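Down below are the structures I want you to see.
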Structure 1
Amino acid sequence: MRQDAQDNYNSIKTTAAALFEMYGVEQVSMNQIAQTLQIGAGTLYRHFKDKGVLCFSLLEEDFDHLFTSFDHIQSSDKDKREQLSEMLTLMLEFKRDNEDLLLCIEKHEMRSLFKETDYYKTLYQYFETIFASHDQPQFKTDMLLNALTTRSYQYQTHFRHVDLDTFKSNLMALFYPYS
């Protein structure tokens, strides 16, 4: 990428993050980001196809950190149940800390593309490894990741008022009920 294009890309991400922090992800439009930067909408959309793609780009480093933590957990001497428990704790905290950006990804075109990204495939592999010795590990992994969508997370935490520890305990009881 040319230096000026890289600078625009970085400026867009920095400005979007600041606006999202100030006003909330849902309240900030792509036009508002372009106006704040005094760039044309075409420049913005050349870098980010839609708001979901922009939100995803803001989370890439956080995904990398999450996966580094998952690597550490899976390389430990802990049994698969303990590994799943620790990974779910990190995953639910990741959801809590990035809820608005994750919801943005799920609301826009990026939602269908996310399952095609290396990030999703890596996430899938981590959990499938946990269930490898179970019956139907792919089905269990699919169902767990569906239970961990942001909308599911929001429903449980905001409407059912389930705290993260209870959420994790319930997932453990469903997906890894035996010790």
Structure 2
Amino acid sequence: MDERRVVRVSKYLAKHLRHQPGRIGLTPDAAGWVEIDALIDAAAEHGFPLTREELDHVVAANDKRRFAVEGARIHASQGHTVPVDLRLPPAVPPARLYHGTVARNLEAIRAEGLRPMNRHAVHLSADRETATRVGARRGRPVVLPVDAGAMHHDGRVFHVSANGVWLTEAVPARYLRFAEGR
């Protein structure tokens, strides 16, 4: 499977498992799971033929492990804009987590902290390198360290998705560290 097809399939899965399942007639369960056969049939009916082998390849090859397969079902690991309950138990975060962004967002982040925007949770990375890659998707990355230990101590709840992304409702600005001169 060539890389361009892998990217197209991955984007198609993200769009229809995380954001617009109803657009192709899918009805995820409460945790976002859909039957793989239903997904493949719906994709074909909407002009995007997809084989089970291609789907399995994209799930296995995705370095961010964005999707999970359980038996005959698939779902996105996190990042939904449609209502889901991923049924993730609360987790104790490491002392420091990281958020990747770009400089044009810093003024709003200083004023309001990190908000989930149209997603269900703020996404945080366990390491600076991953946060750098996340921020680089929208321009020159800026990485903000998050004092997750203090947040947890103060009663903020964290969850960790199957692919290692840390999720929390919001991050008030007082828990963020901004570089001097920014």
Structure 3
Amino acid sequence: MNDMNRERKIAVWEAAAAQMRQRLGEPGVIELQALRSFTPLAFFEGIGNGDLPSPPMNDLIGFVPVEWAPGRFIFQGTPDLRHYNPLGTVHGGYAATLLDSAMGCAVHTKLEPGLGYTTTDLRISYIRALTRDTGPIRAEGTLIHLGRSTALAEGRLYDVDGRLYATGSTTCLILGR
């Protein structure tokens, strides 16, 4: 993709997000007991192919999962005017939400069935402002450490040209042991 021009890269990313949006089910939640019966990857595949409801937060903020594998998760969104703060740029909470989601889901991909997690610490470093002219962005979360009671992950928020907008790290508490 490095030899493509910016417009072509944007078109490829937007097509991937549109394809995922078509596959996703209606926003909703799955009952905790049913969730425990899925391996993490089967759970994400169920969301990705529309067999399970898509997370309501993704619909609210306007982002979709585009890639996942053990220890790695990528969400994509396109900031627009509804994400703006009064100062004329995208609110920092938008980037934080995408990074928190990507890092948390990266942790989730490696959990045993029946276990859950919750964010106990979230650190975001903003590098440059997002605007509606930024185009699509991706939040990539990577698992760094999975222990018995806690997990650590890091994340990067970047555009189609690889420009970095924010980085993050998280500590998650493992639930259900």
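10.4, 31 is what came out when Rg and Dmax of the Cα atoms in Å, for residues 9-64 alone was calculated for one structure; which of 1, 2, 3 is it? Please report the intermediate quantities before stating the final value.
Numbers: 1: 10.4, 31; 2: 10.7, 29; 3: 12.3, 41.
Only one of 1, 2, 3 returns 10.4, 31 for Rg and Dmax of the Cα atoms in Å, for residues 9-64 alone, namely 1.
When mean count of other Cβ atoms within 10 Å over residues 81-88 is calculated for each of the structures 1, 2, 3, which structure yields the highest value?
On the way: 1: 18.9; 2: 14.1; 3: 11.0.
For this comparison of mean count of other Cβ atoms within 10 Å over residues 81-88, the top structure is 1.
Laboratory data are not the source of any read-out in this text; all were calculated from the coordinates shown. Because the structure is predicted, anything quoted here is derived from the model rather than measured. Cβ atoms are built from the backbone, for glycine too; each structure is taken alone.
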